[in-house]
Structure P
Amino acid sequence: MLPRRSLPPTEQLTPPHPAHSPPWHRELTRAQWRVLAAAFLGWIFDGYEAYALFLAMVPALSQLLEPGQFPNLSSYAGILLAATLLGWAIGGVLGGIAADYFGRKRTMMATILVYACFTGLTGFAQSWVQLAAFRFLTGLGLGGEWATGATLIAESWPPRARAKGQGIMQSAFGWGSLLAAAAWYVLQSVSGPGAWRILFFLGIVPACFVLYIRRNVRESEPWLAKHDERRKLEEQRRAGRSLSREEAFVADFTVVSLFRNPPLRRLVLLMIGMSVASSVGYWAVATWIPAYAESVARSAAVADPGRWGAIAGLSHTVGAIIGYLAGGFLADVIGRRALLACFFGGGFLSIPLLYLWAPSPEAVVFAAGLNGMLTLGQFVWMAIYPPELFPTAVRATAVSLVFNSARFISFLGPLFAGVLISRLGGYSATAMLFSLLYLGALCIVPFVPETKGKPLPA
């Protein structure tokens, strides 16, 4: 039985909207905009840190590996990606649990400091083992920051603007990737072989935003109320009072409460199933887009094939930004379930368009943009939808499990994809195999509830 639903403070104060209500952004306060700014800044540098690894791992490994290890450079690159994703998964789950106990704001500050510091330390790596260790530690902060930002927006923004705010926040990952690409372009021309180290040194910048968050961002009112309730119930339990089922749900450890409740357990498992499809589909397929575009350009005897790989990667990122922003607005027009169906169905169709039906470098660049909109852009559903399904007491835990636990599987994606590319004779067959994940996620959609227009569970 689900805990009783009631309106949290932010929604109790939101009046019903008349037929000719003002634009959605007019009803937002400065405090709510500051929440978005904090989450956006935190996530934009998550995008920077993640994409910086894509850009710098080959130059870094070329300097750090022994000559005899060079033939296996792609395997070491896969290890770096896997280490980052594994750290992301562990840190994300722990960060979500921490946010339910210590607050959304405090946990956001801590996770930003973690990923900023260890990204900066990555620039000092003297071996590939150190590089992998620093990327794992960076991942611990990357995963935890997202869940706190998404939860804080969900609990602070009014219903009519909530999905749009999440879409804007999620787009920060794409803007961060573009920021890393721009920094890399400049650094390569002025810094020579040490450019990859400076790229990581710049990752310390987000630590400066922690002071802004501390001074300008308010803690979530629903969390504050639930935290007080949890503290009182824990005191009563220690005093020997027997708690009711509803009270025990609040007082118990969040993961236990979540999985002990059958309806919530079912929801979180369905969400994780769709998250696995989104995560593995992206990391196992989209990771190879620049290399695939370069191979198509080389087959077409085009001058400077590496340039086409970079352009395809840029197109994919721009497409993702469009997908993030559009998803936030479409969710309020067509509903959450219809948005999921569009993303999973479109993601499935965009893969053969990219890997089978694009005959030229120009066509690959166009298809990469569409694929980015429908595969990487689809991650916006995790910011919009799960916070609307779970009560405040376990919301950050549930959201982080959905977003991050899939990475316990997806960190294997780049490793298996690299092997399959060799075994199956190329990128296309491997991509088509992984595209079946989107069909599996599409089959889950009819079994999840619609939350459009409904208040957050208390």
Structure Q
Amino acid sequence: MPRVLIAGLFHETHTFVEDLTTLADFETRRSDDLLTCQGDSSPLGGALEFFQEQGIDLVLGPDYRATPSGIVSDQVIDHFWADFENAWTPSVHGIFLVLHGAMVSQSFRDVEGEILTRVRRLEGASDLPVYGVYDLHANFSDVMAANADLLVAYRENPHIDGREASVRAAKRLTEYLQIQTARPAMYTLHSGLIWAPIHTATADDPMRSLEAMARRIEQNDPDAVCVSISAGFAYADTAATGVSFQIASTNSRTAAAHLETLNQLAHRFDASHFPADEAPSDVMQRLLEEPVNGLTVLAEPSDNIGGGAPGDGTGVLRAILEYQIPRAAICLNDPEAVSTLSHHQAGDKVDLWLGGKGSRYDAGPLPLSVELISQSDGVFELEDKQSHLASLSGDFFRMGPTAVVKSGDTTILLTSNRTPPFDLGQWRSQGLEPTDFKVIVVKAAVAHRSTFEPVAVRSFQVDTPGPCRSNLSQFVYRFST
């Protein structure tokens, strides 16, 4: 029976925010604890289930994952690697890794490359097949390619296929181990392009055309085992930041030609394909002058929680209050405000300083008198088990102690843990029906679309100050080529 060591290390690192991501910020599992994920909606859960169904004997390594945030403490890398070494045995026949691909620590700008290099140096690991899965927003490095045989990227943004991509990679490793299919090698090419997250939706160009070409290459070239498009993560300053292309292939010559074809296609798309976000004042005027029946979504990419922003930006909230937009709702991550409210009862009127605490780009905390509506522990089950949020958390998410308040006609959901707005269960678990509102502010760039497009009649991208602003000119890249 083939034996496979499986482990996960998942973090998208925003190197331009001030916070340090520590070990306490990570959800960690070791050995048998990994089995609590088996069959859930995460990439790890999908791989575990598939391997078990195929009769693969699993050696369970560590799984570390955290919500996108600032540079990761070296302590996290040290602990992960110590756990990996403790699980290691040269008796395995293969290694399977669930990665993100855009992780940065205090000492390593390419954490995944560092980990893959260390894996290859382990006793008995230099010639083992190393397979795995990674996020579409990886900043994929040459070192990653050199130390892996086949890594499969998600193909969808929003990331509704993280589990599917992981199962696809697990299937390839199983085929290699059980029926001795040809062993590929990884090849990569960096485009030199850096695209903001809002420009990387796979339903739109350029990603739509690039993904379509990738599928054609796979269909027409039997040597191309897997072709992946990495849109890159623009808010990480590394040598590999930006758009790149990967092929797991058994033919180096044709792989190089395919990579160059993808590169040329990517360079055909200029700034005209990337519309700018709209000014808050313009959007508010349109809301008042062009009312519609149904929900309007205001996306605030600059405070994109899924990109590492604090989720407490006040830009759109200030505009909503100034223009008195009716029946509006917004979620802010503000543990201090939630703590203050914990000493009050529903119906109490409380003066708070809301938001504006997590980013130097924001105008700062907003003084507001609110009425406390409700409080809860903030745990909710995901309604969409294929959402981007499921790729991170599985079937449940913990917002931490949570409160709902109102200021005039504006409802504010306050959380203690940053919660990417990728599942309507976030609102419904608090007794709030999203379609009852006229306007909901979503702190995201693209990944919210699969959640909100089915229930909204229109949406706007609003340009506010923040660490994930679509206009990348506010960032100074020192490491990126």
Structure R
Amino acid sequence: MSNAEFRRWVCDACGYIYNEAEGDPDSGLAPGTRYEDIPDDWMCPLCGLSKSDLRLLPEVTQAPVARRAPLAKGGKCRGGDDYVVIVGAGVAGWSVAEAIREQDGEAPILLVSACEGISYPKPALSTAFAHGKSADDLIEIDAVAHAQQLGMEVRTETRVLKIDTAKKRLTTVKGGIQYGKLILALGAQQRELPLEGDAADSVLRVNDLMAYRKLRARLDQGARHVTILGAGLIGTEFAEDLSAGGFQVSVIDPTDYPLASLLPGSVGQQLRQRLQEKGVEWLFHRTLDRLEHNAGRLRATLSDGEAFETDLVISAAGLVANTALADKAGLAVNQGIATDALMRTSANDVYAIGDCAAVEGTVFAYIEPIRRQAQTIASGLRGEARPFDSHPPLVRVKTPSFPLTVCPPGNAEGISPVLSEGEPGRIDYYDGDRFAGFVLSDELAGTGASLYRTLVG
């Protein structure tokens, strides 16, 4: 196998891509290490799943080139009646572009992005600091190169202002774009919390690579104490990452324990204790009310009146789907842009995918279901009905102090967690007699993928 034939493998649970040409030096895999030569005990550096859980990516560099050559950054492609136009260049946008090209080597595709369209593993944002990764270290490929691989066109730094579903036309800051099929991959944004004080606008919302770049700059400016708003998945992972990086960390949350919406109380309290032993300070049953500048630092005042000094505040208070553009266009919107199981919105020839899409009322905000949604849309464009299977996702919590793999039950109402006999570290969920989900911790966390396959088939 020549160097030109190096392959790429993706971890669908977290989006990590193992490139044989680059290897995984941090884990002892030198550049050029083939998949077959990866030791069986190797684990995904982002989520901890095993070699067997990686999926071979199609060799898109050799795929048939679309009828229009890809444009360089700043190109003026205006689309057309036969174009598939994708709005959004996050994981969802590029995933659906890849799925379409995998199934159809000739369909003209245009991706439109308000940002630079850089591809990177978003789950790595909350674990990058302890690994010594800068924002540039996380970049996998830029938009132009990615488009060239896929034989498609791209327009970056082009914000969409309006969708006219009757005329099948987008209005952007750089002119109009025509579409035949439209796919909205608009993502989500950090929830804004009510906050008073003259430093309220200094709170960082780290939800993309640009925000992570700002975070690294602020940390490098001498911050010693970091306050995190929210003890959900991202907040807890940031707490682990930053404490491992030598920072004092305080986490503010109105609930009882970390990951309260994902974990049963007994496991959540174990996670709380493990990170507390690492130096994380938990401030539960409270919210942040005021943030003020104070002699070069910040003064945080909580809802119970307690106040303390900090250097940096990060918001991790959950995500809200970006629906404004769709709502303005008259599309049905609830928790996200409403779609059916085929990812179709209420407008003809318009689809939605990822964090912005509410599939039959539910938003699936993890990497693995987004990949499956992309396959559903790609098949639909070819006239094949391949409904998205809304089974619960597999979630790997990236907290080395207390490794966790979780498959939450799809409908938790009336379902109680049951400690598995003879397996400390495993809790199962049953809906009647049906096995409906699980929580695995410590040494058992690495077995989550195989157990997940028994659950979803």
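One of P, Q, R was used to calculate mean projected area of the Cα convex hull in nm², for residues 88-335 alone, giving 17.6; which? It traces back to P.
If you line up P, Q, R by distance in nm of label points 7 Å out along Cα→Cβ at positions 168 and 248, the top spot, with the largest value, goes to R.
Looking across P, Q, R, the calculation of Cα extents along the principal axes in Å that yields 60, 54, 48 traces back to R. Rg and Dmax of the Cα atoms in Å, for residues 304-351 alone was computed and gave 18.3, 54; which structure, P, Q, R, did it come from? Among P, Q, R, the structure yielding 18.3, 54 for Rg and Dmax of the Cα atoms in Å, for residues 304-351 alone is R. When helix-only ellipticity at 222 nm (-39500 (n - 2.57) for each DSSP H run of 4 or more, over all residues; to 500) is computed for each of P, Q, R, the one that comes out at -8000 is Q.
Any read-out appearing in this document is the output of simple, stated calculations on the displayed coordinates, not a laboratory observation. Bear in mind that the values here come from a model prediction, so they are computed numbers and not experimental data. Cβ atoms are built from the backbone, for glycine too; each structure is taken alone.
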